[in-house]
Structure P
Amino acid sequence: MLRDYYQNYIRPLFKQPLLLLMVSLIMLSLITFIAYPLFKIFIVSFTSEGSFSLAGYQRVLSGGELFTSLVNSLVLAIIVATLSTVIAYFFAYTFAYIAVPFKKIFNGIAILPLISPPFVIALSAILLFGRGGFISEMIFGIENANIYGLHGLVLVQTLSFFPVGFLVLSGLLRSISPALEEASDNLGASRWETFKKVTLPLSIPGIANAYLLVFIQSMADFGNPMTIGGNYNTVAREIYLQAVGSYNMQAGAALAMLLLTITLVVFSIQKFWVGKKSYVTVTGKPTSDRKMIGKGKLRGFMIGTCYSLSATVMLFYLLVPVGSFIRLWGIDNSFTLDHYKFVFSIGQKAIVDTLQLSLIATPIGGLIAMIIAFLIVRKKFAGKKAMESVSMLSIAIPGTVIGISYILAFNAPPLAITGTALIIIAAFIIRSMPIGIRSGITALQQIDPSIEEASTNLGASGRKTFFAIVLPLIKPAFFSALIYTFVKSMTAMSAVIFLISARYNLITASILSQVESGRIGVASAYSTLLIIIMVISLLLLNFSVKFFSYERKAKKRMKKNKITTDSASISN
């Protein structure tokens, strides 16, 4: 058995020096920037003044303010995850089963939270329902309205996170085979019985995934609690206050470890629950297209509800650009450009720094994700499962945990990189890498390995095969990884708030600073500029994808035409 393992997994590494080098560099990077920081935060949570201590955990679990913040976060996450998943399923079902005009609006709503700063909804909630708010005071005449606290957080997090659940559920519901539902209808089941006994059970993996993603995002959310939380303390905010405000690193590390434990437990329960059952509906047998619901009261109700909620989300997002041109919302509503003058003068550095660091992280993150996906799918070597597990671990790690672990791990030799661009770029890459890896794995599993074997048999090296054959074939996944890395880097908040310095600042940190200072207009101007940058960047990246696709199709047509011409010449 050991001999077989050596022959199949260890020997290939020594026979292919390039493979050995790639595996070694990737594993070293994963250990350095994922495993080591987590180990460091674990050790610090049990250490006080150089000796073993449980003081940090005792302080958190003793029933004081820190324990309250942990309970508050759990309550908030459960409420938000439940509401967001229900709304997301409602949207996804409407998208997949009902004939809805202007369906692209759904996709637009779904992508907004991805390309906007993490607390745009919170800013809009303050402008609408806060002191001097457009709805609270100008329409209903309620003075000193209070949007801060649990109710405000539930509102802004639900509106911010339900599109994430929609992205997960819409694809799953559309992939369910219509044949199963048609069989239920043919057996005399009503539409409600078909939904309850066929559609809903088959949706369980998507529901569990959506709930998990929203739960983790709510638990790890830092920007919204800092902006609109008020006296409702959450664990992500308390970690920051303990580590940066009070500089009690042990208490901050203990809180971070408890937060990580909760998210990993939820992640494991979801995997265990869903993994025990089979939900296969795509069998390769031909099926008819789903018959969309084109009339009836149900259709009218669901379309009306979805459009109403979409309009509400759009209102929240449109209010931020409007607020950026108001001198002092609710007090002096006159038009002004002063907020943008401030951003382009004093605040210009944050914009430049964010763009530069994101542009550096984007190609590196996208390429690393594709290399890891290629190694996992196509190569056999010792430690492959460990590489996959560690590389995907950060999808379940809250950003605040990564941020404080980086401070603890890289604040002293031999890797004293705190305050440098490298630590921020590393955080960008680690946070976005799992999505790129999953995209790469999915793309590679659809490509016949014989294509790469043919390249190798013709004498191409492993490096040339990867860059000349594999990478072009998985170009859509590669561009998806690039887009996701850039988007997450530009809008990163919870992880990098610990890592910014006087030398490098970020737009999201500047927005938070302006909100804390009460300068909502400047924060709105920053947010508007960031959204504009994101939209332009996404349009350019999408244009690049289409351009390369067209170029590839054009080459195929030229080659085909050449073959046809040559054949005609031979015939003549």
Structure Q
Amino acid sequence: MTEPTVAELVRRQWGDHRVGLRARDTVLSHHQVAAGAAARAALLVDLLPRGAEPHLGVLLDNTPEFPLWLSAAALAGAAVAGINPTRRGAELARDIVHTDCRVLVTQRAYLPLLDGLPLPGVRVLVTDTDAYRELLGPFEGAKPGEAVVRPVRRDSRMLLYFTSGSTGAPKAAICTQGRLAAAGRSLVAQFGVGPEDVHYICMPMFHGNAVIADWAPALAAGAGVALRDRFSASGFLPDVREFGATYFTYVGRAVQYLLATPPHPDDRAHPLRLGFGTEAGAVDAARFEARFGARLVEGYGSSEGGAAIQRTPDTPTGAIGRAAPGDDLAVVDPASGEECAPAVLSPEGRLLNASAAIGELVNRGRNPFEGYWRNPEAEAARLRGGWYWTGDLFYRDADGFLWFAGRDDDRLRVDSENLAAAVIEQILSRWERAAGVAVYAIPDPVAGDQVMTAIALREGASFDPDAFAEFLAAQPDLGTKMPPRFVRIVPSLPLTATNKIHRVGLRRESFLCTDPVWWRPAPGAAYEPLTSEALTELRSAYATHDRSPRGPGATTSVPAKSPGSRVRSTANGI
């Protein structure tokens, strides 16, 4: 059987009058979704200049227009660039221009972001306006497949989605219709998703997670989709109940925020059965299942498609799984190119030789990486020596199971020993007073790094330095270099638009912040408040060695002021 394209999956919805898409004020059948997509595909074909790249940008919250335009692009043979609404000024303009978007679909709330930006040749459609509805009206009778800008094939570009790197301009990874459809069908098979399921999409759809791991399997299975415009921890369970949601995806610290909501006796009164995502961690995954009765499955797939790990029934708690069939995955020391030593684990699955076992995950075999849009330098960096380098830290146990240890730029070097922030976070997250934990490197006054952590406390809890030190001393897998020297107590962890910890900001602020900070003046000493006197001494120590306590991070951008065509909001929104 030939693998379908995304366009074929959209066409299959035609004539299916079951509920296919729900949002707060919208209910559409599968048939209406296909019809709406066909109308938008026809409008897109009409708007795109002849010879232009068939790319459109989508700058929207998770409104029904987002999946409708994804489906429209698939039918038309076009590609969608998801535009991050937290970007500003020159950075926002760069994302739109770099991906050659000639049409930008947005909403009135985001027009101020576009005002004055140099976007030559970009047609802006504002979905929540009468002018947009009038523009769409003549195409309402279109049928799927009637309007195309290019013939639809499995290798047709479907997505240009930006990877969320911590430094430098984001890279637009390419995903074709064939890869997206295959990813959806794979998750359907893995999780037994069926037409009766309802996929709750609360992660932002400009990010690959929501589209590849939530929308695509729903489309492949003929399942329903329910949308939340933006993630809300307090609104999660009410939405799940209202929509009858059975499946959802998560990224970063979303699960921690759900666990931080006040418990209720009816926390298990809902149809949800499965959550699939990354970075929840074994501790919080167990807490989530114990409280809400729904299983969380931690997965891994490189955003660019270069490596995938499959979970099998015998995967140990906390591990991700083994390499997918056809992948030759290895954990490699980037400096030497040699494989790292197998992980030594305690009976409880705790890593005992982190320094020797943790390295970068590399795919030495075939991989479906389809490149970055007009960025050959980034492609070359990803494909080195014939291998695909994921940029993610892992370790592999003696049975071949792979365990996630964080991003490569989350590596710390303390007293010449390499550590991974994610491993330390997993340990610190066991502390019962912590609702959320972030571990990151700050410069040591002399050389290398020091360990700093930001902790968001559970409701009603306070930071007790002696209790925290006792907790650290009781952890058998906390190496001698791992205990944080600095502890910052935050009201909540700073997050990116994709619910990942904003480590760049934390590293740049270091201990020079307005939040309470506790520290150990010497290894093994008691934690004490970081006073102004101690801060003065620390500054002097850094200055003596011509170093700064602030870690590296992105610079703040300002809106572009270059001449040329500029977009301005207009009365009719078009």
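Going by mean count of other Cβ atoms within 10 Å over residues 231-238, which of structures P, Q comes out largest?
P
Tell me which structure, out of P, Q, gives -7500 once helix-only ellipticity at 222 nm (-39500 (n - 2.57) for each DSSP H run of 4 or more, over all residues; to 500) is calculated.
Q
By the measure relative contact order in percent (Cα under 8 Å, 6 or more apart), tell me the structure among P, Q with the highest figure.
Going through P, Q one by one, relative contact order in percent (Cα under 8 Å, 6 or more apart) is largest in P.
To test your reading of the models, identify which of P, Q gives 13.2, 39 for Rg and Dmax of the Cα atoms in Å, for residues 431-510 alone when calculated.
This value belongs to structure Q.
To which of P, Q does the computed value 20.1 (Kirkwood radius over Cα pairs in Å, for residues 55-294 alone) belong?
Traced to structure P.
Read-outs throughout are calculated quantities, based only on the coordinates presented, and are distinct from any laboratory measurement. In this text the structure is predicted, and so the values were computed from the model without any measurement. Cβ atoms are built from the backbone, for glycine too; each structure is taken alone.
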